[in-house]
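A short reminder: the numbers here are calculations on the coordinates, not readings from a lab. This is a predicted model, so every value here is computed, not measured. Cβ atoms are built from the backbone, for glycine too; each structure is taken alone.
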Structure 1
Amino acid sequence: MARNFTYTALVLRARPSGESNREVTFLTAEEGLIRATVFGGPKSRLRAHAALYHEGRLWIYRDPVKGYMKVTDFDVHAWRPGIRELYERAMAAQAVAETVLAAQGGGGGWEAALSLTANALDALDKADEAACRRAVIQFLWNWAEFLGQRPELDKCASCACEAPGDGLLWYSLRDGTVLCPSCAALPAGYPVQEGAWETAGYLPAGPGVRRWLAAVQGQTPVLAGRFTLDKAAEREAKALVTAVLAGALGKRLSTWEF
């Protein structure tokens, strides 16, 4: 029985294990999420290599008798030191990592999941504060597509009418669908103020947000930086995409609120 395995891997989480060891969760292109122990104290080269958001070639030893896995080597190809240099980058990277972990790595298509996650982290490695927020919004939107949970934003899910380019649609928090004002049957004077979105049961999907999400769909985060988004539309986009992901995951992650 084979005991040594090799992976293309990305570190998503690293936690203390015992007095001097560390339990590390990797996203791999071959098997999705795997957890393994890194043995060694703070001065260990292997421990330094198996750090958050590092990516490379991973060697794992599996002990079928004791039922544990340990890291025997990790050849890092992408270090991403810039993520640790700015608070907003670190918080955005954590939001990306925790989203992948909450979705169990996406449940399949591991190579695509790894590529999507790595591209987002590459963009965050050099992003400014505003770009960090936009990169997370874009990642969550594309991750919703990866999970098969992204709603269509160009037509009503009920009557299938085409949304006018300058028209406002509504995302139902109860049904997870996008509806035109007529099918949503909203009362007169329905609140569109930001503070009333969640409690009212619908989130606005305005024309500017829909155009931005369509523009960055499938783009790498670096290229997505060419498309602008003002602060009001950014808040609207974030509320929308996090609601979609919360419905897909069955919970809302605190790391989204950076």
Structure 2
Amino acid sequence: MIFGKLKILRSHGRQAIPDLSRVELAPTFRGRPELTLTDDMSDVERAAEMCPTGAISVEPFSLDMGRCLFCGECARCARRNIRFTNDYRIGATRREDLVVRPGQSVVPFEQSVVRADIRRMFSRSLQLREVSAGGDASIEMELGATGNVNFDFGRFGVRFTASPRHADGLVLTGPVTINMAEALEICYDSIPAPKLLIVCGSEACSGGLFARSGAVDRSFFDRHEVDLWLPGAPTHPMTFIEAVTRLRGEAGEDRK
């Protein structure tokens, strides 16, 4: 029986990624968008009209990744002006840095706003409590994948825990519905200070498709400071891994 299992393992090849700082995703992956100004912006106007979340602005020309669903329809409509790269390094410490403009080749990661206690307390071990505040479970699947045999983010001391009292921070997904608003607040308050707040996914960043819904209550963001904004619909595991690694002050490829 052992020879059969060895044959299967050989056919699968190497699944574990030895160096997470050098991962390159497939060309078809939709990551950081690149915007180009042209004399005729009529295609961008049509793309802005069709965008269901209002992520595209024509004047001035910009694309808000915090609202973007990464569906790619705008790139098909305005091929000369909008192109999605396979760059997954799109997390930011400030919400405004998720807005991409023409000529921009990197998403800024502003180190000056990172609290000193984050790197002092969580650089070696980080336990996170995830709360789906009205989400569709797609991001939860991607977050779960960060600990699988491919990425194995747990080797760096980052894990998810079931109890907020055992957590160092909260990962928020979903638009924050009224039914989840109180439970979210209770969970966040139960995490001992100092603590992290990571917002994961376009729905969490902006409300997404549900931003104008009467069933959504986003007052949570009026009371609490966010340490890390992660766009995506859903957020790719490498986007989460790269941004959290950078937040903790570990080595990685440079980003301005």
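Of the structures labelled 1, 2, one was used to calculate distance in nm of label points 7 Å out along Cα→Cβ at positions 81 and 233, giving 3.7. Name it. Each step should come with its number before you reach the end.
Numbers: 1: 3.7; 2: 1.8.
The correct label is 1.
Quick check on the output: 0.85 is FRET efficiency 1/(1 + (r/R0)^6) of positions 73 and 201 (r between Cβ atoms, R0 = 25 Å, to 0.05), derived from one of 1, 2. Which one produced it?
Numbers: 1: 0.00; 2: 0.85.
Traced to structure 2.
Among the shown structures 1, 2, from which was the value 0.7 of distance in nm of label points 7 Å out along Cα→Cβ at positions 185 and 217 calculated?
2
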Quick check on the output: 29, 16, 12 is semi-axes √(5λ) of the Cα gyration tensor in Å, for residues 113-208 alone, derived from one of 1, 2. Which one produced it?
1
If relative contact order in percent (Cα under 8 Å, 6 or more apart) computes to 15, which of 1, 2 did it come from?
1
With semi-axes √(5λ) of the Cα gyration tensor in Å computed for every candidate in 1, 2, 39, 18, 15 is reproduced by structure 1
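From 1, 2, which structure was helix-only ellipticity at 222 nm (-39500 (n - 2.57) for each DSSP H run of 4 or more, over all residues; to 500) = -11000 calculated on? Could the numbers behind the result be given before it?
Working: 1: -11000; 2: -7500.
Structure 1 accounts for this read-out.
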